[in-house]
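What follows is a set of structures for review.
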Structure 1
Amino acid sequence: MLQEIRERAQGWIAWFIVILISVPFALWGISSYLDGGSTLVVASVNGQEISEREFENGYRQFRQRVRDQLGSNYRPELMDDARMREEFLQSMIRERVVLHASSEMGFSTGDTLVRAYINSIPAFSVGGTFNKEAYERVLRNQGLSPVGFEAQVRQSLMTEQLSRSVSNTEFATNAELQDMVRLRMQRRGLDYMVIPAAEFKDSVAVTESEVQSYYDSNQQLYMAPERVKLEYIELDVGNLSATLKADEASLLGYYEQHKREYVIAERRRASHILFTLGEGAAAEADALKQATAALERISKGEEFTDVAKELSQDPGSAEAGGDLGFFEKGIMDKSFEDVAFALSVGEVSKPVKSSFGYHIIKLIAVEQESGKRYEEVKDQIKAAYLKSEAEKLFYEYAERLSDLAYEDPDSLQPAAAALGIETKRSEWVERSGGSGPFASPKVVGAAFSDDVLLERHNSEAIEIGAEHIIVLRVVEHEESSLRPLDKVKDEIVSHLKSKGAAELARQRGQEILASLAGGASLESLATDSGLKIINVDSVDRDNRDIPAAVATSLFRLPKPAESASSFGEAVLENGDFAVLALNHVADGSDKDAEDIGGAIELKSALERSRGQAYYQHLIKNLQESANIVINKRDG
């Protein structure tokens, strides 16, 4: 058939087809075929367009980064997609504004700088050196091409020049530095007492109508979360090995192959005197003659080590008297080994020829074989063997599981039956995740995906660890719903009582503050109220020894007059009310500045902070003056 088509595609017919194809290319260009028509534009900044494709690709990567950073804390239902899209679009617009301004101001980035920056990124290195394959693999996993990534780096480096040119030009005067040290390093002393809200809780009465009113006004607080129950097949080496069997012959074979893990083989320690071989029969005869002469000297009573030091031609052992240390079978030359393992301790061999030359061998010591026999470790052998076999089969089973779950998307039973693995059932799993495999954001994301949750299809195979995958399907689903009042009534009553108790504590605190303003002493008021005064000699702004609310209020109080106090209040997180008396203030000094790095470092920090503030003002002004058009999009 193909041959017939080829023969007919000749002459005026072929030319007619070519003309038909050429006309639309000439009118609209090939890009209209590749791009699928005109490109939708989300926004434009000073005439530079942000295409919908660019926005969606960037937004998808942004959401993935958020998900990766949050890990198990990721909860899709708490993510306002519309708001996140708007914020991401605004960030793209800011980038374009800064890039346009940088270009207008003459900033640029050369290829050398781009290359140096990319080479410095650890993710692209192997053994501390830039690796092209690692570079391309990381980009591919992020959905990026090298050209696109290098363009991003170039733009980033160019805009960074603008940031530095503004931030690094700011300065701080010595007077400003002194004011910062004086205030930032200031220390304050206080007395305070806490009025516990819990003491008033029994005095608070909550009516049925108050409970109903609070319930009606705050229903979002009492919504039962959306949740699912799942049927799943979990495939890992452990449960795969449970489906396998092992016969005695296989276990014995595994034991022999891995005997070194259970048995320490016999080892022997020997010394030798080596006479190396030269070329030709005469050289070999000379080596044998020397070996025979050496053996004769040893047999007449000379020490083996002395003869070895004098005559041995093995540079590695001669100085040690020929000592080769302990070795087991399979290490030495076979002819040498056969003799060494046939000798008795203290026995000296006749000359032994090996590939190295002629040896005289003396056996020094023997370490007998030790360890556990097969019968002693049979259970361990079986577990190790089945695990080894399961590892070999895992990827085959994983591929089959994936195929079977896809081919029959409405049930996991056929896949389970084919693989001999039982399905499991989960407890309720919320979007916030659960325990075990359901602690994985990938698993939870799949469970609540449209295809699995709404269409009730099997999920794809989800990799949750090394040689550990799961395929799941939803068997029960509960939408987020308002919990009945009778189920949450006790919670509401407790909350309203706590709220009322906090208000009574506040009222009592206000009465104490009014008395202090009238001249009463803190000590007498504490005694009358049965409260304890807590004295703190000196705290700075970073102090964590007193409640955060107390510290915040303390540094807002005016400096007291000589021998007097300034009074204030603070509401603690649990509803308790604190009454504060600021007794004295000590401004920060040059010594304090030295304790945290010195005046030069503090001045640099002040300049950096101010430079960043000015840079943000610049960005705001650039945005206000830029020609920005945002196109309305449906949905």
Structure 2
Amino acid sequence: MKNLHSLFKIIVLTFFIISNHTLAQGFLRVDGEKIINDVDQNFILKGMGLGGWLVQEGYMLKTGKLDAEYQIRNGISDLVGEEKTNELYNIYWTNYVRKVDIDSLASWGFNSIRLPMHYNKLMTPPFFTYNEDGFEQIDTLLNWCKENKIYLILDLHAAPGGQSAGGIADYNPSFPSLWESELNKDYTVELWKTLAERYANEEWIGGYDLINEPAWELGANAPALRELYIRITNSIREVDTNHIIFIEGNWWATTFDGLVPPWDENMVYSFHKYWNETDQGTINYLTSLRSTHNRPLWLGETGENSNDWFRENVKLMEQNNIGWAWWPHKKIDNISSPLSAVQVNGYQKLLDYWNGNGSRPTETEAYNILKDQFNALKLQNCKIQPEVHKALFQSQPEISQPFKNHEIPGIIFGSDYDIGGQLVGYYDKDYKNTGSGSYNQGWAYRNNGVDIEKCTDNKTNGFNVGWIETGEWLQFTINVLESGEYNFNFRFASTADNGKFMVDLDEQNVVALTEIPNTGDWQNWQTIPIENITLSSGEHKLKIRFFFTGYNFNYLEIIPFMTDINEKTLNPKSYKINQNFPNPFNPSTKLEYYIPELSDVKITVYNSVGQKVLSTINKNIASGGYEYDVDLDNFSSGIYYCKFDAVSVVSNKNYKKTIKMMLLK
């Protein structure tokens, strides 16, 4: 027995050592065509680019004509003066990326961060004067990454003078570009040496992305690009032999002419991929580059497309053992990034003025609007869009999954179709952008091919489906509470006479081809009733098929036959509490529960260690269906448990259930 006990201790100790060694992955490095960690495991980077933070880009902020950062800053300074501009930028930098952003990205599955840097946050020419505040921003971010055990890759996104003529490089045509100034090249080389010297021994620095998206006419094979890369590499290797060097090709990281053969053993070729197909043929020239020169590939920037394109692209990369970094994590009023900052009241007035379409706001007005908008960049003030990051980490399911809990009797809004993507939760003729145009005409609510716009109907979740074409369909997972006969009420608006639709339930037709009347306007809504449809209790897949064009779809309401009373709400058959929605939430979430008879009801919220933090309800409640909003605005992010406890005053029946909730700020 003593020997068995000793053996057990050895096994436990060995497991502890192995587990901790695996977690402490150490420096990433190149091993032939692979990136590996310190235990020689193949390591696929799954990253997010923090675009818009330390290098502003106009499209993320919706500033239109003010595209480059210097233009945005000048536009702000013109309205509020330089002193208040500095105040606003400090608010902006503080709020755009905080520890909770990195915590959230790590919790969603990302194992790395790509940090776009602007040289002017780190150095002030001439004479190589450095700004310690800028380096401290990187240090703080690195500490957040360390705590989450994710890698930080430094990316020089705006080099001295600008490496391209675009706003993404903060290029100002009044000054010489990176390629037109030897001094700017010297600044770039010296900056990288300083960065490498500072971070040489930091294991959670994943590497150095030397120049983002160079795009300049540099002649055949771009010799100036290769020469500058080699100069930077040599300066880094004088002080740092630990870290990977990532090399981007000319013309926005798409062509590597002149950048072969490789000149460093710990070097990776980094390409970018936007608005093209997601098949093998689009990357064959890159995998050939990898095999010919025995160096790994990294997709250093990609995104700005539909969730389906995201899912397909990730699948393509990982099948080819290529890591990736998505772009970006946060924008104002968007559907295609994991976080969407709300556009505050008044911000449109500033945008209109900057774009020549409105009057000039006062200094006080402009300052307050910008302060509100920059405070709206905090994660807790953003809309979390889980479908986006799920598309990056979940392969396409074989069956659709509910986007919302559709219980029947009830209303099914068209924009709440199932999760699963093209040919699973929906079919749309234009579901991804491959260079031929927009995949989503309405650009609202969800980042898929289904075209969704704002709705003004009396009964609405705020959105309707539009731009419908022949053959398109939407699928919904529904839960019928009780078998019986039901009426289907469809809500359409139309400007044409030939629109038609039909409905299948579990692949069997239940509503034959039905005409949609011309209602005279895209938002002039009319109900089309279909009576006496038999539904059995349980879960079903309901598919609405569309034919021809010229109409919008708002919702399908399913009610018991021959009555307008929602029996579920007025006379529930049993106790029930549904999973809260939304979940995760910030800071409030909705509880939906049902009481079959007069009962003493208690609803209590506990934190993850079992401490009671909130008592929401403790009283007698009559039979019926109810909703209650739980607000945890004063509590920190984390897991919470909501306990539902009901005791019937009539029959003394007892019902208990606990649901798990996540507050994510």
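Points worth noting:
- Looking across 1, 2, the calculation of distance in nm of label points 7 Å out along Cα→Cβ at positions 100 and 548 that yields 4.1 traces back to 1.
- For 78, 39, 29 (semi-axes √(5λ) of the Cα gyration tensor in Å, for residues 68-355 alone, calculated) the corresponding structure among 1, 2: 1
- Entry that produces 41.3, 123 once Rg and Dmax of the Cα atoms in Å is calculated, selected from 1, 2: 1
- Comparison of 1, 2 by relative contact order in percent (Cα under 8 Å, 6 or more apart) - largest value held by: 1
- Taking distance in nm of label points 7 Å out along Cα→Cβ at positions 44 and 268 as the criterion, the largest value within structures 1, 2 is that of 1.
- Origin of the value 222, where volume of the Cα convex hull per residue in Å³, for residues 220-427 alone was derived from one of 1, 2: 2
- Answer label among 1, 2 for the case where helix-only ellipticity at 222 nm (-39500 (n - 2.57) for each DSSP H run of 4 or more, over all residues; to 500), calculated from the coordinates, equals -15500: 1
No lab work stands behind these numbers, since they all come straight from the coordinates. What you see is a predicted model; the values in this text were computed from it and never measured. Cβ atoms are built from the backbone, for glycine too; each structure is taken alone.
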